[in-house]
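In the part that follows, the structures are each spelled out as structure tokens.
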Structure P
Amino acid sequence: MIVGLGNPGAAYRASRHNVGAMVVRRVAEGAGIRLSRLVGPATAGEGRLGRQPVVLGIPRTFMNESGIAVQALLARWPVPLASLLVVCDDVALPFGALRLRPRGSDGGHRGLRSIVGALGSVEFPRLRVGIGQTPPPKALDAFVLAPFGRPEQPRLPDLLEAAAVACTVWSREGIEAAMNRYNRKVIE
């Protein structure tokens, strides 16, 4: 199961905070999976990445309530937590950097915090997608809710593709293979 975090609604669709949802949409597009099934507060689709069966999900909740959507997806498709990859933005990484981890804290990310709280565990893989330099704390919300800037726009498709391929490698070959190939990857 691969879940891409973001906020619902057209106003947020192109925001930095929605890069996780953008990545999952790219995975779905590449695999021919329709994200049309409503599962509680999430949209999902089933298909295959190569021979590997996969469920793709995007919460329809706001970021801070992502755990509710992930719980609903896991209730419908009960996979072990090691088989759940959460894709989200990360302001501590430069634009274009990818970081996969098999587990870990929420790192201050409110969507991850909600999922950790809902699941009662940090034992699930995550792919953090770098969205730019960390702004001052007072400007953080405005930064993550804004669209990618002009210098980033031409490189965004390459970033989404690299993250989508990292998700595919994770599903087919496991976390170690994906980490070895994609950690420290930076889209120029």
Structure Q
Amino acid sequence: MIKLIVALGNPGIEYEMTRHNVAWVLIDSIDCINEKPWKEKFKGLYTEYSINGERRFFLKPMTYMNLSGESVQPLCHFFKIKPEEILVVQDELDLPFGEIAFKSGGGLAGHNGLKSIAAHLGTQNFKRMRIGIGRPDRGSVSNWVLGKFPLEDDDKLSRVIQNCDEALLVCLQKGFEKAASLYSKKNFL
């Protein structure tokens, strides 16, 4: 069972609505989670919410992406959460915009947030919800990832976030495998 949902992103107004922060866009869109106050601790912001009578934690590391593990590890230690009970929500270059995929363990695909979490936990055995942001046709990958979603994509982004919200809810209520079977590798645009 998933006990901790980690939304990867970068703090600061300059990173709001960037592709790298798509996980924060998702978490910030879920009203029931945001009804409770977020607490500042573990180098991040966290809140808890009960789903199916089980306590679940939501964490937004405030360490910047490359140091996310510095936030995840102490929260896991404090609340006794095992790596396999973690779902990391992340942006994914290798999926087209509009597609989501669930993954359990495995490689880190060069994602610095995942690398930091794996280094601090001592394992890559945590689950991921990958939100596709696509790759640029040309130019810098770094500029693409840190670039904001274009205004003309607002409707598309809203559809993607709505489907990610549904997928996350299924994952938390009915299990990771069920969400993976229903939502992985489907494009919602």
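The numbers here are math on the coordinates, done by the rules we state, and not lab data. Treat the numbers as computed from the prediction; the structure is a model and nothing was measured. Cβ atoms are built from the backbone, for glycine too; each structure is taken alone.
P, Q: which one has distance in nm of label points 7 Å out along Cα→Cβ at positions 100 and 180, as calculated, at 1.1? This value belongs to structure P.
Any idea which of P, Q comes out highest on distance in nm of label points 7 Å out along Cα→Cβ at positions 28 and 140? Could the numbers behind the result be given before it?
On the way: P: 2.9; Q: 2.3.
Comparing P, Q by distance in nm of label points 7 Å out along Cα→Cβ at positions 28 and 140, the maximum is at P.
The value 23.5 for mean count of other Cβ atoms within 10 Å over residues 20-27 was derived from one model only; which of P, Q is it?
Values: P: 26.0; Q: 23.5.
Source structure: Q.
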